[in-house]
Structure 1
């Protein structure tokens, strides 16, 4: 039996293979946390590719899951609440992202989000919190303190128009 990729999978893969990201964030934080996040316009939303290293980890069943959110504020020094222009309750803020799952302190993933386009989040911050998101506590999922942050910037000369 031959398995054929779905149109969504094909579109996402073609975007990241053939296009350059139009926005990015360089993550840095406590205890050497560092990484990059690239934002690609795709299918009226965004594809995020991220690689984060030196996240806290433990040898037990606890840990390794971190809340991951886009916040208001243009710098990590003045980051504010979640990006939430529609005033929705958590976890329905536009800035609420899937959790980071780390193995041995490393997290890597490709995520498609149809809640925002890259140009919507340029000039905001993206934050990794010390705990996982419980997806119901208000206003931010009881996710704890900020342990890492990055400022979302546009690449010079790149527009964020979806290419088809």
Structure 2
């Protein structure tokens, strides 16, 4: 009989895979954003199963909330004329073959690599906070600046050349 944590893992994994397939296969970009949200919630579930409560919270708040909101805002700022020019490209067979090869390589690596089994335990908040604000402070700020520059860039690209505002 499967343990409850294994059943929850399968549910979270199905949510991640379903959301990822929804992002890749849907033609409507708004539905793709919501499928991305579902995939990120599934990843948060996997983090919870690994006793990484902080990472699960960050996954939901930052990625599940902020990134999906930025995607939706960028959609609202995009001119509708830009969507008219989008069509299927002739390179999709090459992309499909490449995706199949990468998938086969990942499956082969997962099947041939042994997994370590250790007792799961959580990380204390004191140790996590100390590491986050000493060792990882600069990469965190660089990532936030990259997101800010991307948002400002999308606004500049969409802005109509009106009366010099």
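Readers should treat all values here as calculations from the given coordinates under stated rules, not as data from a laboratory. Bear in mind that the values here come from a model prediction, so they are computed numbers and not experimental data. Cβ atoms are built from the backbone, for glycine too; each structure is taken alone.
When mean count of other Cβ atoms within 10 Å over residues 70-77 is compared over structures 1, 2, which one is greatest?
Working: 1: 17.0; 2: 13.9.
For this comparison of mean count of other Cβ atoms within 10 Å over residues 70-77, the top structure is 1.
State the single structure among 1, 2 that was used to calculate relative contact order in percent (Cα under 8 Å, 6 or more apart), giving 20. All intermediate terms of the calculation are to be shown ahead of the outcome.
On the way: 1: 28; 2: 20.
The read-out was computed on structure 2.
Here helix-only ellipticity at 222 nm (-39500 (n - 2.57) for each DSSP H run of 4 or more, over all residues; to 500) has been calculated and equals -23000, so which of 1, 2 was it run on?
Working: 1: -2500; 2: -23000.
For helix-only ellipticity at 222 nm (-39500 (n - 2.57) for each DSSP H run of 4 or more, over all residues; to 500), the value -23000 is produced by structure 2.
For volume of the Cα convex hull per residue in Å³, find whichever of 1, 2 sits highest and give me its label. Please list the in-between numbers first.
Working: 1: 140; 2: 179.
Top value of volume of the Cα convex hull per residue in Å³, among 1, 2, belongs to structure 2.
State the single structure among 1, 2 that was used to calculate log10 I(q)/I(0) by the Debye sum over Cα atoms at q = 0.14, 0.15, 0.26 Å⁻¹, for residues 22-109 alone, giving -0.57, -0.65, -1.41. Show your work: numbers first, answer last.
Values: 1: -0.57, -0.65, -1.41; 2: -0.73, -0.81, -1.14.
Attributed to the structure labelled 1.
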